[in-house]
Structure I
Amino acid sequence: MKNPIITLLTDFGTKDHYVASMKGVILDINPRCTIIDVTHDVRPHDIIEGAFLLGNTFSYFPKGTIHLSVVDPGVGSTRKPVLLVTQNYFFVGPDNGLFGFVAQRERLKQVVVLTKEEYFLPEVSLTFHGRDIFAPVAAHLSLGVKPSAFGYKTKSLREFGIRRPIVKNGKLSGEVLHIDTFGNLVTNIDGEKLFQFIRGCPFVIQAGRKGIRELKKGYWKGKKGEPIALIGSGGFLEISVREGNAQKVLKVKRGDPILITTKSPAWRQALNPK
């Protein structure tokens, strides 16, 4: 590959030697590749958070980028090490749901189970596949090795473990999917799903004990200390507090429900007669 880029996303943190070891392996195999750190602060063992962060990052890189991601509480177990080939990118890591968002947003062309040991380090530990399997595979891939050379193709990929929003009994039910550094509550309800449901009718978004009755265009539109709703940069419904922390204000945690109810157009017309 010309000017190869490899991104790294892990839950390793930066205190220990883990990330540096992976970078050393990559650069030893291909000194010319560019390594970009997405984050190493995924909460330990939190596959869902890793999947969310990867899913909101990968598409902003040039086509052909190799995304190496390791959040792997099952390292050394029967979970498979995989290489995903999509229309635009490559993904290397464990098959444990970490690539769930990717599979929803990118057309998969190949899924390769990594079995060819000549592309691993000579000694593979049971506890550090990021260094011993995934890093060398990503590096060899950046040199132009064909994906099929790394193992055998499969049609199976671990399903994503996140519940999708549902409409039932006239209500749209979702949940808090992610809480970012600022305390914004990112839900699993995407903007398209939300607008299809409300269809221009009055609505109430229930987050914790707070009911929110409108969408703002940006964080600056809210009053300080008051929860607001908006469509965030990732395309999902967010609950935020201007210059504050929505998680602390609403006392909500990841996985807590978000419920949206709406009124009919006739009800709206009764409130606003011509």
Structure II
Amino acid sequence: MSTLLVGFDSAWTPANSGALVGVLLRDDGTFQELGFPLTVDYREAERVLLEWQAERVPTSTIVLLDQPTIVKNAAGQRPVEHIVGSAVSLRYGGMQPANTAKEEMFGKEAPVWSFLARFGGPADPLGPLVGTRVFETYPVLAMISLGWTLPDSRPAGRLPKYNPERKKTFSKSDWEHVCCRALGAFSDRGLVEIGLWIERAAQIKSPRKSDQDRLDACLCLLVALYLAEGKDCLMVGDQQSGYIVVPNGAGLCTELESRCSKTRRTPSEWVRAFRLVRNAA
């Protein structure tokens, strides 16, 4: 009995590449690592994931995907983005709205839909873990929930500026900060190989976007680890209009509940603390 855990910082569009990383969690709590994070497009991600499943034959699979998995609105932003966006902007971050008008990302032929169809569609975080389950996550929100923000004049702190494509704002020390926090999280779990990659990534003089993709895939995997370990997580949003899953940070939960009240939403319907339910069979 084992669970395959996968972090996928998605490619978003057919022409782009993202990154994929995975580990096998055995029932005795030990891990089998599956290599360094890989640069992949959607087709390659599907191929690698199927190969891992065929070779390791896990009882179940958890995929944390950094891309919206439910997008039904033709314009604007989803309700979950309206809720989460305030927490992100408060910390000097930005959140891209998802809508079907963005053809390459969310139109009928967008690669995310065929990937989801191959692996059972967007999973219900509140349902039992059986087969393959794909959940949407957001590394930026995960960093907020885990307390990885940096000191700032605002009490909430600020998000690390670690995107190498944004040359005007990119900070090498912020990049090292994210790597350091991620390294600690994986080292604590004895995941030496992934930790080694992160340690090397921290030392890159001029990181590229592909390096950030692989680092973000590790952050997605970290959320998968929280789920698989039975730790408290948050589901923000719903199954009808879209949701995001991250570790549960008490401060973030309270903040998002307050945001719901301000936007005339019932907090208990939009922000749910939960633990992943394992199938009794």
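Okay, here's what the table says:
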{"read-out": "Distance in nm of label points 7 Å out along Cα→Cβ at positions 127 and 231 from the coordinates reads 4.7; which among I, II", "value": "I"}
{"read-out": "Structure responsible for -12000, with helix-only ellipticity at 222 nm (-39500 (n - 2.57) for each DSSP H run of 4 or more, over all residues; to 500) calculated and labels I, II on offer", "value": "II"}
{"read-out": "Test item: Rg/Rh (Cα atoms, Kirkwood Rh) calculated as 0.93, pick one of I, II", "value": "II"}
{"read-out": "Structure with the greatest value (metric distance in nm of label points 7 Å out along Cα→Cβ at positions 175 and 255, set I, II)", "value": "II"}
{"read-out": "Winner on relative contact order in percent (Cα under 8 Å, 6 or more apart) once structures I, II are ranked, highest first", "value": "II"}
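Laboratory data are not the source of any read-out in this text; all were calculated from the coordinates shown. Here the structure is a predicted model, which is why all the values come from computation and not from measurement. Cβ atoms are built from the backbone, for glycine too; each structure is taken alone.
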